[in-house]
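Listed next: structures, encoded as structure tokens.
Each value in this text was obtained by applying a stated rule to the coordinates, not by laboratory testing. What you are looking at is a predicted structure, and each value in this text was computed from that prediction instead of being measured. Cβ atoms are built from the backbone, for glycine too; each structure is taken alone.
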Structure 1
Amino acid sequence: MPRNFRVGLTGGIASGKSTVANLFAALGVPIIDTDVLAREVVAPGTALLGEITAHFGPEILGSDGALDRRALRARVFANPAERRWLEERTHPAIRALTDAESDAAVGAYSIVAIPLLVETGGGDRFDRVLVVDCDPALQIARLQARDGTTRAEAERMLAAQATRAARLAAANDVIHNDGDIGHLRDQVENLHRGYVSAAADVRANRAFS
């Protein structure tokens, strides 16, 4: 059976991805959050968590037996080989669960929220890539207000991600999140109408192919 129409939603840190996802959800669009799926694939009792624990040792587990994500990040952050080992196991599992949830979604299309879509080169898995964009100075201000980070810490977080230019180059559609919520809602509603129409066209073409 042909897969459902999918829109990959991404953007830099503190760009407003969650707000945009919530606005689509309010229109009845199924939202698949890969951050949530990333936790599900390594939940206690899963084979993948057992494999990760065997590789890194029990110190990457919390007292409740769940993965201590902070401890694991500390192990792989400065070790590219270990990070690749981890990604080679977690990314396919997350992709498989994303595909399953997308295909089970009820609606004209689904939104898949992937913070690192550009960094992982996953754009070709989607019918459209939607980037939430804003001025980097605004991202820094939001990070400082939201997380209490210093300006230097916020700048380092931005520098660790894909550049603004790289995200925009990967985009089919862009939402500009530099105004009020009304402006944001108008953009979401316009795109929603376009995605519903595009999804119907794709279904019709597949039916006659």
Structure 2
Amino acid sequence: MLKIYGTSRSRSSRSLWALEELGIKYEHIPTAVADARKPEHLKLNPNGHVPVIDDDGVIIWESMAINLYLAEKYGKPPLWPASVADHGHAYQWSVWGMTEIEPHLIAILRNRVMAPPEQRDEQAVKKAEDALKAPLKVLDDHLKGREYLLGKDFTIADLNAAGALMFAPLVRLDMSAVSVAKGWLDKCLGRPALQKARALK
């Protein structure tokens, strides 16, 4: 049985979400972020991070890589798109989430939630919020006239892009200027599979 090491209070949540969307049996091995540096975990991921999956001896780390692997191996249309062109679009939006969104959102998370109050930098928050305006407009413009990123169906592209934006509500990111993207994000984050994933440790 496929094993996943991680905690829903980390990037592992997006891989747990993918597993729940796919409906495959898996064993969740709760692993706190701090425990990822322990010697036994470093044998699985020498970078010292979660999540990691062990799929009958195939070890994969990095949540986006895990999700694309899971979708390609176990998914069926529409979650894993039918065409090679849309595979490319799924890769595109997944990488977009990691490069255009996540670094700035993490900067806000660090300075609004994670760091002790005396170490928080509101200037860093403002800089990150400004940096997010352009990619969020790209997302908003793309979604106009579409239900989801690739058309009418929820796919792994939506899961991965929304997974990168998952912390936006927590950090109170103002998305009023991109109302179409905000509606799409709310719809994605409201999916039952994500609620199941978030209930895990």
Structure 3
Amino acid sequence: MKKIILTLTLFVGTIALFAQSEKYKATMKDKIAVLDTTRDVASLKDLSAAFERIGDAEKTQWLPYYYAALAQVNAGNFIYVNNTTNPSELKSLDPLADKADQMITKAEALNKDNSEIFAAKKMIASLRMMVDPMNRYMTYGEQAQQALETARKLNPENPRIYLLEGQDKFFTPEQYGGSKTEAKKLFEEALKKYQSFKPASELDPNWGRSSVQYFLSQIKS
């Protein structure tokens, strides 16, 4: 009788875990899809908060915190693009970077030595640098470069590494080391990596291909 009860208990527990797992996957897939298409700063902040709540509920999953950080970075990038002629507004990037740092630290605590996490760290450091590039380059430019190099060592096949490098070359003035020619080579390399890249799961990072194609379309042969 005890064996039957134990078996039934284990069976019910397995069903509950499966249902929870399927709900988690479905919720994450929906929000990741929204993240890929959201261009509104307020909506991105809300999305980041939603990912954080999922991470807090799941406790052992690193991806919700990763995407929470990515949403903060995306929000910061849109603020930057819309305020390049209004430097005073760029101070609002620091709180976004602070929150992104908190989220990526939680993600790393659950999944160490992950190339995607270090690519995100690179993006966060770059976001901080955007506030005042001339005065912050020595600090955050170095942090960004170190994070990217770690991401490459952990997984040289990660296409987002080459996308981020290409963006740096694309946006940096030539007198400071930028080059559209070098950017094109990096974007082409990224595209090759995307063609063979297979994410570890349907929820793992797989973003960036459309950005590569966009930048390539902007560079004349």
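Figure out for me which of the structures 1, 2, 3 the number 36 belongs to, where relative contact order in percent (Cα under 8 Å, 6 or more apart) was derived from the coordinates. Intermediate values should be presented prior to the final figure.
Details: 1: 36; 2: 26; 3: 14.
The read-out was computed on structure 1.
Upon calculation of Rg and Dmax of the Cα atoms in Å, for residues 59-122 alone from the atomic coordinates, which of the structures 1, 2, 3 produces 16.4, 51? Don't jump to the answer; show the numbers that get you there.
Values: 1: 15.0, 44; 2: 16.4, 51; 3: 12.9, 42.
The structure behind it is 2.
Work out distance in nm of label points 7 Å out along Cα→Cβ at positions 51 and 91 for each of structures 1, 2, 3, then name the structure with the largest result. Let's see the in-between values first.
On the way: 1: 1.4; 2: 2.2; 3: 2.8.
With respect to distance in nm of label points 7 Å out along Cα→Cβ at positions 51 and 91, the highest-scoring structure among 1, 2, 3 is 3.
Computing Rg and Dmax of the Cα atoms in Å, for residues 35-146 alone gives 13.8, 42 for which of 1, 2, 3? Mind dumping the intermediate values first?
Values: 1: 16.6, 44; 2: 17.8, 51; 3: 13.8, 42.
Only one of 1, 2, 3 returns 13.8, 42 for Rg and Dmax of the Cα atoms in Å, for residues 35-146 alone, namely 3.
Matching task: 19.8, 80 is the computed value of Rg and Dmax of the Cα atoms in Å. Pick the structure from 1, 2, 3.
Values: 1: 18.5, 56; 2: 16.9, 51; 3: 19.8, 80.
Attributed to the structure labelled 3.
When helix-only ellipticity at 222 nm (-39500 (n - 2.57) for each DSSP H run of 4 or more, over all residues; to 500) is computed for each of 1, 2, 3, which one produces -14500?
Details: 1: -17500; 2: -14500; 3: -25000.
Clearly, the read-out refers to 2.
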